[in-house]
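J.: Below you'll find the structures, each written out as C-alpha cells.
Bear in mind that the values in this text are calculations on the coordinates, not laboratory data. Note that the structure is predicted; figures quoted are calculated from it, not measured. Cβ atoms are built from the backbone, for glycine too; each structure is taken alone.
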Structure 1
Amino acid sequence: MSEEEKIIEVLENFDFDKVQRVMHFLNWKWVNVGNTFSIPSYFRMIESAKDLLYRCKNSKSETVTISTGGFVAHKNKDEDGENLYSLSFVICESSNF
C-alpha cells in the first residue's frame, strides 16, 4: 500500500461527523481569516486533518506527532519499517512524562 493510500484509509475511517457533533456541543471554535471564530465546517476539518497527516508523511523523522485544533496526527514505523499513520481528536488528556 502506498503512503497516499495509507493516509486516505485513515481519513476514510475517521468519524468526522462525530467530531463535528462534539465541537458543536462544546462550542469549540477555530480562528478564521480576519481573526473571527467559528466551528469549522466538515470540509475544513477534513482538510486540516489531511494536512497534518501529510506533514507527518513528509517529515524525515521516523516517529512524528503533529497537532492542531484538537486533531492529532501520528506517524510511526512498524517492525518491517513500513510507515503507519493515525489520526485522533483529543478533548482531554493527562500524562506525567
Structure 2
Amino acid sequence: MNETNSEPDREQATLRAQAVKQAYASQLMAKANVVGVGVGFHTRHGQRTGQVGLVVMVSQKLPITQLQPGDVIPHEIEGVPVDIQEVGEIRAH
C-alpha cells in the first residue's frame, strides 16, 4: 500500500473525486456492464494503492476490443483517476 499522500492531500482528493462522481455518475451508469460508481482507494493486483479516485464497478471486465466506443470507461475524468473493478452482478436481498 502506498501511504505517501498526507491526510490533507487525501482529503482534498476525496472531495474532488466526490464532486466528479456527482457530475458523471449517471453517464457512467449508462455504460454497458456498469453496476455502480463510488469513491474509494484504487487497487492494483488485489492490493490497495492508497490513491483515491472514482471506482467504477462492472459486472464483468471485458477487453476494450469487445466494447462499443461509447461503453469504454476513461482512465481519468477531469484529472480524477478511475479504477475499474469487477464485482459481478449486484442484487438486493
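J.: For mean projected area of the Cα convex hull in nm², for residues 41-80 alone, find whichever of 1, 2 sits highest and give me its label.
T.: 2
J.: By the measure relative contact order in percent (Cα under 8 Å, 6 or more apart), tell me the structure among 1, 2 with the highest figure.
T.: Top value of relative contact order in percent (Cα under 8 Å, 6 or more apart) goes to structure 2.
J.: Another question about this same structure. When distance in nm of label points 7 Å out along Cα→Cβ at positions 49 and 65 is calculated for each of the structures 1, 2, which structure yields the highest value?
T.: By distance in nm of label points 7 Å out along Cα→Cβ at positions 49 and 65, the leading structure of 1, 2 is 2.
J.: Still on this structure, I have one more. Tell me which of 1, 2 gives -12500 when you compute helix-only ellipticity at 222 nm (-39500 (n - 2.57) for each DSSP H run of 4 or more, over all residues; to 500).
T.: Value -12500 for helix-only ellipticity at 222 nm (-39500 (n - 2.57) for each DSSP H run of 4 or more, over all residues; to 500) corresponds to 1 out of 1, 2.
J.: Here is a further query. Could you figure out which one of 1, 2 the value 1.16 for Cα Rg over 2.2 N^0.38 Å was computed from?
T.: Attributed to the structure labelled 1.
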